[in-house]
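Just below sit the structures, each encoded as structure tokens.
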Structure P
Amino acid sequence: MRFFIYFLLFSGSVFGQNEYPKDYFSLPIDIPVQLSGNFGELRPNHFHAGFDFKTLQREGLEVHAVADGYVSRIKISTFGNGKAIYITHPNGFTSVYCHLQKATDEIESYIKKGHYKEQAFEIELFLKPNELTVKKGQTIALSGNTGSSEGPHLHFEFRDSKTEKIINPLLFGFDKYLKDTKKPLLSAVYVYPVDNKTVVNQSKRPLLLNLSLQKDGTYLANKVVANGKIGFGVTADDYDNVSFNKNGIYKVQTYLNGKPTFGYQFDTYSFDEMRYVNALIDYSRYKKTSQRVQKLFMVNPYKLSIIKTDENNGVINVAPNLASIYRIEVSDFFGNKNVVNIPISYDVSATIVDREPVVSNYFVKVNKDNIFSKNNMSVFFPAGTFFEDFNMNFDVKGDTLYLHDDSVPVFSSFTITIEDSSFSEEQKGKVFIADIDNGRVGYNATQRKDNVFTAKVRSLGKYALKMDTVPPTISIANPIEGKWISAQNTIQLSINDYGSGIKSYNGYLNGNWILFEYDNKTKKITHNFSDGVVAEGANDLKVVVVDNVGNSTTFDTHFFRSQK
């Protein structure tokens, strides 16, 4: 009876869903739905927060408000979501539209005023309910490819207006716009020895299991023979009938002898949980092979709210005289399911394949503060910086800090400190702590007090002090010096910096600040004459670009233009 009650509680907590309005919201675009990314899909350092609607591989499609409401927030960024509009609806939800080319009508006018008021391209505006109201179906923007988008599409989200939690659009009835009769594709199942003592199929390393398709459509894995604690992992993708590309899976549930052990489904979660994607997957394997294996157990429990687990956190203790059947069910939102059954038995066999050797000289405890120092360099890891304890390699050779490697995921920032008195006072202002990867130098915001440099970073690897004395570059493909350019609608410049990176850029026309929009993909800035700042006849243009350590470059030119 106790087990039966536990099973009901566990099953209810895993499979239960809140009720969301199914017919309240319409689609944000007018073309048939095809997705290039779905909710919960595994991405670098985050779970995907919504739907990526394909836009016929082009920009400029009309984007509509999915219901009545008001524009509550506008964020314009060179990276991330690019140009984004947030609409708050009276039923407690907010819809989000990202990577936009531009807004339309009064929304675009409001944004343009914000740029000029703040004298910046990157802005974030918060609006009151009565400032910009919209109606269901109203065109609010044109689709684009701004920010970190890798191609034209519309990224769309639903959020709880109070909690800011993101919610799967399928829960709002968007499933009716997709046809999906395909089972998720289960491409690999791995078994993991959880500790140093456990041997699985005579190996102390994770093993790929062979799968055989059965007559009933399920899969049977080859037998797992082990002693001690083990866990499993899967690699799986989902496909619908119309999108023609792989997406993330919706639900995973595991059972041991019929008892649920570990499960999750992508209904809703918070932005604070995004980085737990690196704990869910076999991060080391991902960094080495680009394969994302989703682990179905937790060695050190982490607070990802979608996970529901038993008292052993999905870890299975293989004991003598006990044969077991482990079952993995991978499902999509439409109920299509793939099932794998794995027989498990106990056996003490000689180890043939030992654990992979790890070069290390320290052991990091995840729940404790850790400080490591050598020569003039030190690193401080606050408790909770990592997901699990691990053996770390720490060393200083010459001017470089060797901090293990990026095969270990980092959850929160840690501090690197380097003391160096070899720089002059003038040079110190140009010095920063850089991360070094195959010759590439990355800038990290660096604080300095006398000869001590510090930076907060979020990945392991190589670090060193670097000095940047080279100013940014500014160029124009088609010079306009002294020319009449009445036929041009825009001015476009290329800006770049090969040291610490660009911190800011500003353009001035006849002494007045003007808006230049920055495209991080092309490293180009563009001013549109429709802003109305250009003068009739002669115009003087100045552009100032500053890098992260204060080096600056000024570009001056003059041109003529007729507005008539």
Structure Q
Amino acid sequence: MLFPFLRWSNRFFSTVISKSSAMNMNRCYFRYVQQEDKIDISFLLDIKGSARQFNFSRNPSESLQILLGRIKTNIQKVINKANKKKKNSENDEDIQIQFCDADNKVIDEHSTCKELFQYSGPVKLKMLNNEYEVVFNSPWVLTMNLPQSILAGFPVYPENFETQYTKFDKCLFKWYTSITTNSQGRELNDSHLKWNLTGNTYSYTPSTEDIGMKLKLECTPGNGDTIGPSVEALSKNTIQAGPGNCPFETRHLFTKQKLQNKSFRCVTYNILADLYCDSDHTRTVLYPYCPPYALHIDYRKQLIVKELLGYNSDVMCLQEVDRKIFKNCLKPILGAEGLDGAFYKKGKEVAEGLACFYRKDRFQFVGEESIVLAEAVKTKLCLKPIWDKIKDNTPLTERLLDRSTVSSATFLQSLDNPNELLLVANTHLYFHPDADHIRLIQGGIVIYWLMDLKEKMVTQFPGKRISVILCGDFNSVPSCGIYQLYTTGTSPSTLPDWKSNITEAVSGLSLEQNIALSSACGTPMYTNFTDGFADCLDYIFYEKINLDVEQVVPLPSTEELRLHTALPSVVFPSDHISLVSDLRFK
């Protein structure tokens, strides 16, 4: 099936107040934006039979006289344009504008904008033949738009959804669809579309009957005390046919039910950062077999979200997470489904990193730490044994310290089993064909750091049992030293990994660790599958003394992976495969 390539726009769409709501037409909204020390003002005005939205951003100390003059000038411009007249004083209408208090007395124009907020009774704005109720600090939608690509069968959520003076659970959402052509088959202007209500929750999953239609979302923000103006966002493109059944939907058959009591589900997934996809090199060299539209983040994130939600996981570790995708997509969408999480950016200027999510009705957040490995190895006392062995190897340290690799640790307390604490670690180690020695050092840094954190947690939480889970993309196959270090407790100085680059060869360094780890999903044949490379690079390591594996969700078959040559593809949003395992406290 062919899909048109959709151009992505990084531009936020301005909030559009819904013109169909009668409430919106007779209110003028004043909002104080504390972080910018400004007052935003918005209202709708009917001009020549068309409702126009006016927005102003003013200094709180500005006088009402100046504000009213600015409003009058802007309205006059719109009236002149509507009349198709040149802008000159002869064509100006006599626009009377004034603020009145609860007793209908005109408020002194020398008062400041901020002083309006201090009136105890209702304030009115009289303008032309209209009388507005002035509403202060109403719940407000700052930004909201719909994605450029919308696929039938995949959930749609508001993007870049930001609010002020609002509580999320008090917001109302309405979804509408509309055909885009008239009875003669001619394309309709957005203003002439006839909308049909199709949903009233935070998300909407278009059906096959919606293909070819446009989508509209109307949100009415609230905070429990009052509601704000309804705003709406229209899709720029019509709803398209989806790619058909994705292999992860078969995997969802094993995760239909959420877990409880002593069991919890853990996921690790490298979701392939957009910054590594959006280039000619990626499209023509790395993944030439993948259609450009399927590499686009607006397409891929729909698959990623549907896949993640279908696992009903309790703990989720993600790698290669774009900061914007975390903020504008993953955190709000997963948050609406009961998960909370944090983002851990890589070092240097890299705009991607790690994310760890947990289900709030299963675990309580009790703390977190993160390190940039290149910085921590020189400064943390627990890493001194490693640094002392390598610090005089200049070629090695220059390369090691130039890496942006980060590792995170999230401390969670089980709500079902209050004596159980999880130390959930996540990382994504350096990739290069001649860097087994770098990765092994990084793997050592991570596990030495985790041993130190666990010791501190034992002291901080007496009487609690601490269990380590270490997830990530280790860029290391099972035959390499990292897997040996984690599952046997040692990686001797004789390992071939230390000499993967002769110029930077490591000598005299043996690593040892005392956390009894095992790989929850074993060593699958593939967790990364591209046309040029395919092997096992991703793992969920768990502390086997305290935890048991109850289930490993089967991975896609080799035939499924090769159906579209390799990954990513129209049905796989990443070049990696997620690992999913059900664990249980012993």
Structure R
Amino acid sequence: MTGRAPFDLENPLWVKNYDLGVPPKVKVPDIMLHEMLIETVRKHRDKPAVTFYGETLSYRDLLEHTKRIADGLRKEGIGYENCVGIILANTVQFITVSYAAMMIGARACLLNPLWSVFQAEEALKFIDADIVFVQDIFLDRLGGLLDKWNVIVASIDDYGGLHWKLKVGIGRLTGKLARIPRQAKRYDRLLKSGGSELRITKGGDPDDKVAALLFTGGTTGKPKAVMLTHKNIISNILYQKLWFHREEGRDRVLGLLPFFHAYGFGSILGLTLMLGAHLILQVRYDPRELLDLVKKYRITLLPLAPPIYTNLLKVFSQETLGQIKGIPEICFSGAAPLPVEVMKKWEEITKCPIVEGYGLTETSPVVAANPIRGKKKPGSIGLPMPNTLVAIADPIEPRLVDGVGELVVSGFQVMKGYYRVEEENERAFFQCCGRKWLRTGDIGYMDDEGYFFIIDRKKDVIKYKGHSVFPRTVEEVLYKHPCVAEVAVIGVPDPDVGENIKAFIVLRDECKDKVSEDEIRSWTKERLGPLEYPRLIEFREELPKSRTGKILRRVLREEELKKQGLSP
């Protein structure tokens, strides 16, 4: 079906709101990701590339270690189109292993380190992993993989300064860290055995060659493996470099959000390497450590997820948080919607503007973002990236429409497809107006200036008495309540109304035992329509979250279904 678009696809109206210097169209270089790294090393050879708890590697060092691992992989029999399973934390090893895999034409297959051994085994079988790298700190849960796969164990203290190594050593002596089995293959030995004089070939067409497999869909169902090509990722990080007006060789970036996630792999790790920036790694979220790293390294780019911004505002006083005022130049938010009230308070205290972007694993990941220097619309996901078309489609029919509907995307950053699930690809894509479009599953609209707004996930819309209620609308109102720290709204099956509206709320510490469910309900009833306010309120100490900090409404729904004796 070709059809007609409701607006001019060749000259979309959002382009007029681009910052000066951001081109609506840009030529994407015909290179692989590892070639990008090599080019960065050529230009920034002796500049710091990555710091891991006191130990810093230059770009020259990073490339040498990556080549050695690539050569070691070849000696293990790994080569073109093989799958290198990666179950690593945000460590130097994650960088060297993922880019080493691509150097020899293999795929970097990124798995969630928080999965159980059964989930990991299922994923590794599905993607036909030929070798697996596992961080030693996950062995207490994933040790069962050692007997079933060709596993290379990466020790958390392979890198890091003396203080870090002593801390880890004490942890092993006290039994707080798993010991590596004596017979296990180890990353440090692979590094020593590999040669740095590696012959690197292009190994295919960047537009077609899969660079990485990343899993998605865990918040709505069984995870699917997304195939991202070299061009998918290269194009996306190039767009971000232009959008954020970054010059090479000057930024310092916090690497906290997980690299196995598209936000971490593309918008943090990939962008850092393209910019020749200095990446400061943080393995686990610790609010005090985060502030200390920002101050110590004078972090210029601070990419975080909404729950981290919320938590920092909750944990620290305005005076303490104000200590980083004027240090980060740009704060990024992604992976989940950012409440407007949280954005306003953060910017007021730190003076760091938050740029909220929107993306998916399937789009490598960024689709749209608010301008850096131009008009920013709180609550909006902003304007589409260069070379990127976003439109509104009928959620069922393969056609573009005006008004509210499903967001669809067309551009170089859109995935090659899901791995080995053709029925999912048929549902995800459709042809219209001479282009291939990806369905995002998000419901939204475009305003008259080309800014896009997300109302909610298609699967999260609540049907109350036959009317559509969008959880995010309710959540945004609840976040304005002075006692609400975090909130999630879901629909609960109810024979009388279809689905009842329930809000799960984490109260601020100073409000606990001082505000009632009835008070919250009455407060929202005054500020929402009669069909939108939550009838059911439940206070919680915490809400279930993914590794990237996204609140998992799915888990809450499953809990409610089980209470009613229904199948999730």
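What follows is calculated from the coordinates using simple rules that are stated; it is not laboratory data. Note that the coordinates shown come from a computational prediction; the quantities given were computed from them, not determined experimentally. Cβ atoms are built from the backbone, for glycine too; each structure is taken alone.
Identify the structure, out of P, Q, R, from whose coordinates distance in nm of label points 7 Å out along Cα→Cβ at positions 94 and 278 was calculated to give 2.1. Intermediate values should be presented prior to the final figure.
On the way: P: 2.6; Q: 5.5; R: 2.1.
That value comes from structure R.
Looking just at distance in nm of label points 7 Å out along Cα→Cβ at positions 54 and 518, which of the labels P, Q, R belongs to the structure with the highest value? Could the numbers behind the result be given before it?
Values: P: 3.3; Q: 7.2; R: 5.7.
Across P, Q, R, distance in nm of label points 7 Å out along Cα→Cβ at positions 54 and 518 peaks for Q.
A value of 68, 59, 49 was computed for Cα extents along the principal axes in Å; which of P, Q, R is the source structure?
Details: P: 92, 65, 36; Q: 92, 57, 49; R: 68, 59, 49.
Of the structures listed, the value fits R.
Using semi-axes √(5λ) of the Cα gyration tensor in Å, for residues 398-445 alone as the calculated read-out, with 19, 12, 10 as its value, let me know the right label among P, Q, R.
Numbers: P: 23, 12, 11; Q: 32, 9, 8; R: 19, 12, 10.
Only one of P, Q, R returns 19, 12, 10 for semi-axes √(5λ) of the Cα gyration tensor in Å, for residues 398-445 alone, namely R.
Kindly point out which one of P, Q, R the value 3.9 was derived from, the read-out being distance in nm of label points 7 Å out along Cα→Cβ at positions 206 and 286. If you can, show how the numbers build up before the last one.
On the way: P: 1.0; Q: 2.8; R: 3.9.
Of the options listed, only R reproduces it.
If distance in nm of label points 7 Å out along Cα→Cβ at positions 214 and 542 comes out at 2.5 when worked out from the coordinates, which of P, Q, R was used? Kindly include the intermediate steps, with their values, before the conclusion.
Details: P: 7.7; Q: 5.0; R: 2.5.
Source structure for this number: R.
With helix-only ellipticity at 222 nm (-39500 (n - 2.57) for each DSSP H run of 4 or more, over all residues; to 500) derived from the coordinates and found to be -8500, which of P, Q, R does the value describe? If you can, show how the numbers build up before the last one.
Numbers: P: -2000; Q: -5500; R: -8500.
This value belongs to structure R.
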